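Structures incoming, each one as structure tokens.
Every number here is computed from the coordinates shown, using simple stated rules; none is lab data. Only a predicted model underlies this, so the values are computations on that prediction, with no experimental measurement involved. Cβ atoms are built from the backbone, for glycine too; each structure is taken alone.
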Structure 1
Amino acid sequence: MNHTPYSERRARLAKQLGKGAIAVVPTAPVQQRNRDSDFPYRADSYFYYLTGFTEPDAWLVLDSDGRSTLFCQPKDPERETWTGYRLGPKAAPAALGVDEAHSFEELDERMPGLLANTRTVWYPFATHAGLETVVDSWLQDVRGQARAGLLVPDSQRDVCTLLDEMRLVKDAHELAIMRRAGQISAQGHVRAMQLSARQLHAGAGVREYHLEAELLHEFRRNGSQFPAYTSIVAAGANACVLHYPAGDAPLKKGELVLIDAACELDGYASDITRTFPADGKFSGPQRALYDVVLASQRAAFEATRPGARFDDPHNAAVKVLVQGLLDLKILDRNQVGGVQDVIKKRAYFPFYMHRTSHWMGMDVHDCGSYVEPGEADQVTEQHDPISGQTVQKRPSRILRPGMVLTLEPGLYIRPAKNVPKPFWNIGIRIEDDAVVTKSGCELLTRGVPVDADEIEALMRAAA
């Protein structure tokens, strides 16, 4: 294992802790699924970011001098026969680049000594149930030795505030993994499109879960450890449900299919959405609406560059979507006015009710503030026409090279009295992952077609 990026991250974090400080970062616990069966294990993102270590029952302790101590499972031949190989404390320093390692069974015994005579203890707030109680118990042990001259930390701080900023800008190691994850995910989408066209042209039945199976097979076949999130495979009207899980609805000729699915590779997520005709041919209304969404994503792409604000891609996408809704008469200009009127009233909200972007990284909705840190006190109040409430707004984040965000505009047209019937039950979303570069942005997930003509050509060739 190359432990260089993890060692570098620990060193960067240590410099930010402050003099006489210590950080404690646990990994995630094993989660029981039912009776004697556990969910597939996935390490805590913060812990993995600093160690690259994937075993449960592990803790990292890091002091402001940069000295790192790992607590992990001890070697146990009998348990390893049942549950698999353990690295063990003896091998951990060489394998992970930490300074020392001990059994996690010694954690409570050793932690008071590590905390004694420090000023501040950092740990992740509100991420591990009961962690603050565990830290308090260690501090109580230190306090009990005050007569011997030991000092107790008088400050507790959230290490997530430091790690969130570090994780927000990806390094070359992270981007290489995310590019590969995007490639694998794209291949899964291609495979699902091809199966849909092949089955329907052959007159065979195909359901949402068949496409999900194609996705998961392709993810795992290429080395992905997990899907990054629950796969959305939505046929027909189901595409108007934003987080619809893949079910058993049949795919039908003349209807669209929306797939929002991607893999996680080596701790990093990807996130792709494509919408395509089940039989490989867009109808006129479907193509008209699809081209509006694609144009809005292109506008978001053009707005994603260094120095722009996080909100800029969303605002650019909304402007194009609103113009399209007016042009297609899904919104009545006589009732809602022009583009700026619609945006001000948020009259588009019934058809586009989510944001265009979120951060991407180790978590599919990754950590990192959406407010520019140096401008958090610049608060303006605005009236929200949907809720009728006054909301506080702060300047959104300034985009910088290495930040990764999604670009995912969509339109969801449910049956309604004033909506032209040819557009009913059409849901379209197009999503790609974009890394901000020095001159603009790079899309990591374009290994699957996005242009309507290219989608039709791909599916025609598969049939």
Structure 2
Amino acid sequence: MTMTTYARRRAAVLAKMHAQGRGIAIIQTAPEVMRNADADYPYRHDSYFYYLTGFSEPEATLVLIAGAKDQSILFCREKNEEREIWDGFRFGPAAAKEQFHFDAAYATDSIDSELPRLMANAPALFYALGSSATLDARIQGWLNTVRTQVRAGVTAPNVAIDVRVILNEMRLIKDADEIATMRRAADISSEAHARAMRTSRAGLREYHLEAELLHEFRRHGSQAPAYGSIVAAGANACVLHYRAGDTELHDGDLVLIDAGCELDSYASDITRTFPVNGKFSGPQKTLYEIVLAAQQAAIDVTRAGTRFTDGHDAALKVLAQGMLDTGLLDKNKVGTLDDVIINGHYRQFYMHRTGHWLGMDVHDVGEYRDPEPVGQDKPWRTLKPGMVLTVEPGIYVRPAAGVPEAYWNIGIRIEDDALVTEGACEILTHKAPKTVAEIEAVMAS
């Protein structure tokens, strides 16, 4: 991203603030968090803050003023040669103002004196309401300081608006730079999944495959995983949020990997399921082909003009029919396909939705219902070009009475990242082996 991109986004927010009565917006980055003793967790900036600034240092705040003269102001850490020896380079206010195209920049230490001045006579206050007790308390303090000046004719903001409502709608539609970054992240993650497949063999542990993923992420410039990698062998694949552990990979079992890298603050999200020994058994292949067909049915309806839930509904029909055809569900007990869907019998083996928004966060921001009409029952979101979402059906078979033993402890999920276009959606993660033939060929190599 160029600094012009961030400046353009700030201008768009300011325009929306003007439309809602003008005022001041306050957006803070994420705090540093202590892990234990003298060690912090690896730092990751707040997505909203970074989306508008491109500034990755902690202890920073963005202030936008929509008034007679619009302003973008940054508060950041002062230059400090001693701390830079320990913690690394700091821009400091002067350099940050020039480098990141702000109208002004101040030291973070001055925020308590500057914010009341900037808030004075602002009609409305825009910030992430209730997102942080610390921020709520500081804003209350700044407001109280402004209110002490009432006899001098100074007024405090009397309207509070959640700035995330503005930003969520902006972030939901990706621009060309964002899409290019997400394509690259998808390519890196796709190669990581292929590497894990090539490495797989009986006797390894789940953490061995996780290590291969992390190696491939970093080798290609990714800063970190986009989320905690799921590497689930055998029955562990039936635990939806299982994390990579130390379970041994056994010949004849499947491995489910749900993992993606983060590149330049944008996430990828891929799930692949493959046999430890490189060859699907009969029951494994049967269920795998059902999930694959369900995913394709969802992909086929993922395009501009359809609803967010259309993909889920399409996948669900294929999955439910597959459950009936294989005997996972007894037709004599559950009835027809329509009965299975209406009564939710499928939830024994499929208990999640088929996708979610993807972007700077792996479960990205944005409403799943159309924002209009206001005050009425809102239909599911209409997809528009530039939206990115995952498509991820699955089947998870735990041992249970009446369930054919041949399918016990098989967990399968197939997940790709789809960019909505006017026509067929673009599968950003198409390079990750997916069909039975592709997976077996890669593993044979």
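Figure out for me which of the structures 1, 2 the number 5.5 belongs to, where distance in nm of label points 7 Å out along Cα→Cβ at positions 87 and 407 was derived from the coordinates.
Derived from 2, not from the others.
Using the calculated result 20.9 for mean count of other Cβ atoms within 10 Å over residues 175-182, pick out the matching structure from 1, 2.
It was calculated from structure 1.
Given 4.0 as the derived value for distance in nm of label points 7 Å out along Cα→Cβ at positions 367 and 383, which of the supplied structures 1, 2 does it correspond to?
It was calculated from structure 1.
If you work out distance in nm of label points 7 Å out along Cα→Cβ at positions 47 and 343 for 1, 2, which one comes out largest?
If we compare distance in nm of label points 7 Å out along Cα→Cβ at positions 47 and 343 over 1, 2, the biggest value is for 1.
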